[in-house]
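Since every read-out is calculated from the coordinates, none of them should be taken as a lab result. No experiment lies behind these values; they were computed from the predicted model shown. Cβ atoms are built from the backbone, for glycine too; each structure is taken alone.
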Structure 1
Amino acid sequence: MCGIVKINKVNYIPGNILKISHKQGVSQMKWGIQRGTHLAYNARIETVLNSEYWNDILANRCTLEVEAFYEKDGLFRPKAEYRTIHLPGLYQNTNASFVIFTQSSGSLVKKFHHRQPIIMLEKDKEEYLKYGKLMYPLKFNRDLLKIAS
C-alpha cells in the first residue's frame with residue numbers, strides 16, 4: 001500500500017493534487033480515482049489486467065516522481081545513487097485523477113507492510129509510458145530502496 005509520498009521535502013496523501021507524467025506530457029491530477037462509491041488510490045498490479053474495474057483506463061499510463069514513500073512507520077528512499085524514483089500507475093482524464101500500482105512487499109518493506117508501490121527509475125519511465133496497454137509483469141525494482149534515517 002502507498003498512502004504517503006514525499007516530493008520536494010513535502011508529504012502528500014491521497015486526495016492531494018500532484019504532478020504526474022504521461023504519454024502526452026505532464027498534468028496536475030488528484031491522487032485517487034472515484035469508482036462508484038469507492039475511492040481507490042492504489043491498484044494491485046497482480047489483478048489490474050483481469051479486472052473490469054480498471055478496463056476503461058488500462059491505456060492511460062502515468063508515473064509519479066517521488067523522493068520517498070512511507071509504509072506504516074517506515075520511510076523508504078531510493079539508494080544514494082538515485083535522486084528520485086517513479087511510481088507507475090493509471091490516470092483517468094474525466095476526473096483528472098490517478099492511482100499508483102502496488103505489489104507484494106520486498107524484504108525491506110515487508111517489516112512494515114505487506115504491500116508496496118512498484119518502483120521505477122527515470123530510465124524505465126519512457127518505456128513504460130510509450131506502450132498503449134499495460135504489460136505485466138513490470139520490472140520490480142525492490143532492490144533500489146533503503147530505509148531513511
Structure 2
Amino acid sequence: MLKNIWQFFQTESSAIQAIVAILGFVVLCKYAWDTREIARATVQQSRAALLPFLTITVVRKEEQTEWHIKNLGSGPALNIRYEPIDLLEQVGQKAPIMPGETRRLCSADGLDRKRLGEALRKPAGFEIHYESLSAEQLTSNIKQQTDTGVIDVKFERG
C-alpha cells in the first residue's frame with residue numbers, strides 16, 4: 001500500500017503541485033485582505049483618538065456666571081464658527097481650543113445670553129462648526145429641551 005501511495009505521488013506530482021499552489025495563493029490573498037482591513041482600522045482609530053469634541057458649559061466666577069465652550073475631546077479644535085447667532089463676544093475666538101480647555105462664549109446676562117438661549121431652544125439648535133488636525137469637518141449641535149431645560153449635544157462628522 002505504501003508503494004502505491006509513493007507511485008501515485010510520482011505520477012501525479014504536477015497536479016498535486018498545482019493544487020498546493022492554488023491553496024497557497026488563496027491563503028495569501030486572505031492574509032493580504034486581513035492586513036488591509038487592519039491597516040484601515042488602525043488609521044480610523046488614530047483619527048478618532050485625536051478628535052476634538054466641543055460642547056457648552058456654565059462657569060461660575062464669584063458672582064458672575066458665564067457660558068463657555070469646552071473641548072472634551074483629545075485633539076485641538078480649529079477654525080471654530082457658531083450658528084445661527086453671531087455673538088458679540090465671538091471676535092477673536094477663532095484660535096484653536098486645546099483638549100480640556102474652555103473659551104468664554106458669553107456672560108449669563110445681557111444680549112448675548114438672550115441670543116444664545118433663543119438659539120438653544122430653536123429646532124435647529126445652536127451649532128458649533130470646527131475642524132480636527134486632519135482637517136475633518138465636525139459639528140456639535142446643542143439643543144435645550146423646552147419642557148425640561150436639559151441640554152442635549154449631538155456630535156456630527158462631515
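Between structures 1, 2, the greatest calculated value of mean count of other Cβ atoms within 10 Å over residues 73-80 is seen in 2. Here distance in nm of label points 7 Å out along Cα→Cβ at positions 41 and 105 was calculated and came to 1.7; which of the structures 1, 2 was it taken from? Computing distance in nm of label points 7 Å out along Cα→Cβ at positions 41 and 105 on every structure in 1, 2 gives 1.7 only for 1.
Identify the structure, out of 1, 2, from whose coordinates distance in nm of label points 7 Å out along Cα→Cβ at positions 65 and 81 was calculated to give 2.0. Answer for the origin of the read-out: 1. If relative contact order in percent (Cα under 8 Å, 6 or more apart) computes to 17, which of 1, 2 did it come from? This figure was derived from 2. Name the one structure among 1, 2 that FRET efficiency 1/(1 + (r/R0)^6) of positions 33 and 121 (r between Cβ atoms, R0 = 35 Å, to 0.05) of 0.10 was derived from. Structure 2 accounts for this read-out. Structures 1, 2 were shown, and FRET efficiency 1/(1 + (r/R0)^6) of positions 25 and 57 (r between Cβ atoms, R0 = 35 Å, to 0.05) at 1.00 was computed from 1.
Given a value of -12500 for helix-only ellipticity at 222 nm (-39500 (n - 2.57) for each DSSP H run of 4 or more, over all residues; to 500), point me to the structure among 1, 2 it was derived from. Value -12500 for helix-only ellipticity at 222 nm (-39500 (n - 2.57) for each DSSP H run of 4 or more, over all residues; to 500) corresponds to 2 out of 1, 2. Here volume of the Cα convex hull per residue in Å³ is compared for structures 1, 2. The highest value is that of 2.
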